[in-house]
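Colleague: Structures given as structure tokens follow.
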Structure P
Amino acid sequence: MSPYVNFIIKLLGLIPSEYKRVQFNDFVELFARVFQTLHNRFVYDISHTGQVASMEHYLNDQYSIVYNMATRSADIANGDIIWIDSGLQITPVYLYNKAELKQPIYIRNKSESEPPVYLRNKAEGAGYEFIVYVPSALTWNQAQLDSQIKKYKQAGARYIIQVY
């Protein structure tokens, strides 16, 4: 069953026969088209989710890019579509007191040839949950694309937009 409703047919069917004149039908059709447009937009908006495939479809649809899951890999290689990939996750380093009995972390000098330990401030973040890749041939507005991504992304998820 399709979620789309044809309000024009529904409303014209509710008009009593004594009122069925051309002017009145046109008047009812005018209002029905407004409801039809609002309903179709609402159904379109709730049919997309924050899942990667759904967000990719939504973003490509907003920029009139033909999106097909079957040819997704070839389209990415050609630079034809907007696509989303998982982001860089940086594991945070936690420092503990001796009384907490946790595994010790040793911070060494450069001359000791050990892998470096990076201490980050909370404000620096720990990477991104996902990366949105936008083709270089596409003309897009940063603020508009941000708002379209934020509409469906999970709350608190960080992302970055990169041109490829």
Structure Q
Amino acid sequence: MSRMDAQPELALLARVLARHGLEAILIGNMAAALHGAPVTTVDVDFYFRKTPRNIVKLKAIADELGAMILRPYYPVSGLFRLQRESDGLQIDFMSAISGVRSFEGVKSRASAVRIGDGTLLAASLTDIVKSKRAAGRPKDRAVLDILERTLEEETSQTRRAVRPGPRK
């Protein structure tokens, strides 16, 4: 992404994913930022099910975006990278992420986030923290404290919101 504001690209991705029916969950720091975490990133990462039908959808999305699909770590990784040379747009679709058991589990805890005229599923902060902790890469460890503090704040706000008032 060439701009600091990811909103236009995320809105475009929300529309394109919906149009092609590809169910994908935004993960990583971009998803964490949508939850209010004070992190910055230029990475747009999605978690998806790697099925023959979804690969066809992914190819159609790449065509619509004028991008090509790269497999930089094939065969050891389920990473599909959509890359558009004209503006440097790069979107990673991963069929496996560290620290989580299943796509369905991550989906059940994800939040629908309205972006422009579309909606993206964003992984929960809990799943993002689990994944970064399990991956253990230096870039993941560098943001863990920030993400964990944001998760604590989110959890305490949720508790305050559902706490019953005094009995009469």
Structure R
Amino acid sequence: MPPLLPNPLSNAMPVKNDLPSAVASALADYRTITSLPVQWGDMDAFGHVNNVVYIRWFESARIDLLASWPSEVTMDGKGIGPILASVKCDYKRQLHFPETVHIGSKAGRMGRSSVDIEHAVFSEQQGRIAATGTSVMVVFDYAANHPVRIPENLRRQMDGNSG
């Protein structure tokens, strides 16, 4: 088994520790919180953030979450890594530019080779959850081209949502 080193992407996105109290309170049950600005180009012809943007936010937040657990499951494209099996988003409120969103992420249901990553998008401007979602991540052996069991050390960390 390769050594368990911190993921080189552990500082890939702006994971904030100095959050406004409303954000910290609303997302207290989430392991990581990724803070991102809403860009002008994120809006669509209807004047609100396009639905696809939330999926990209979930992607950034998933990477932050995975990077928070030292493991042989990495994003380096070699050996075993994550692959997305499905993603679901429930839109609760419209978002507009200018805005900052905070995406909370944590591990949920775990299977043999998959884990549900639960997300909540908090609107700093509205002071509320604007969307929730689930990404199903599968641990995948890219060389053998098939799913593999979640490694025990990663399973323990995800089960406790601790690092």
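Quick note: the coordinates plus some simple rules give every number you see, no bench work behind them. Remember, it's a predicted structure, so these values are computed and weren't measured experimentally. Cβ atoms are built from the backbone, for glycine too; each structure is taken alone.
Colleague: If Kirkwood radius over Cα pairs in Å is calculated from each of P, Q, R, which structure is the one that comes out at 16.8?
Modeller: Details: P: 21.0; Q: 16.8; R: 16.3.
Value 16.8 for Kirkwood radius over Cα pairs in Å corresponds to Q out of P, Q, R.
Colleague: Here's another thing I want to ask about it. Hey, helix-only ellipticity at 222 nm (-39500 (n - 2.57) for each DSSP H run of 4 or more, over all residues; to 500) derived from one of P, Q, R reads -14500; which structure?
Modeller: Q
Colleague: Given a computed value of 4.4 for distance in nm of label points 7 Å out along Cα→Cβ at positions 93 and 149, which structure among P, Q, R does it belong to?
Modeller: For distance in nm of label points 7 Å out along Cα→Cβ at positions 93 and 149, the value 4.4 is produced by structure R.
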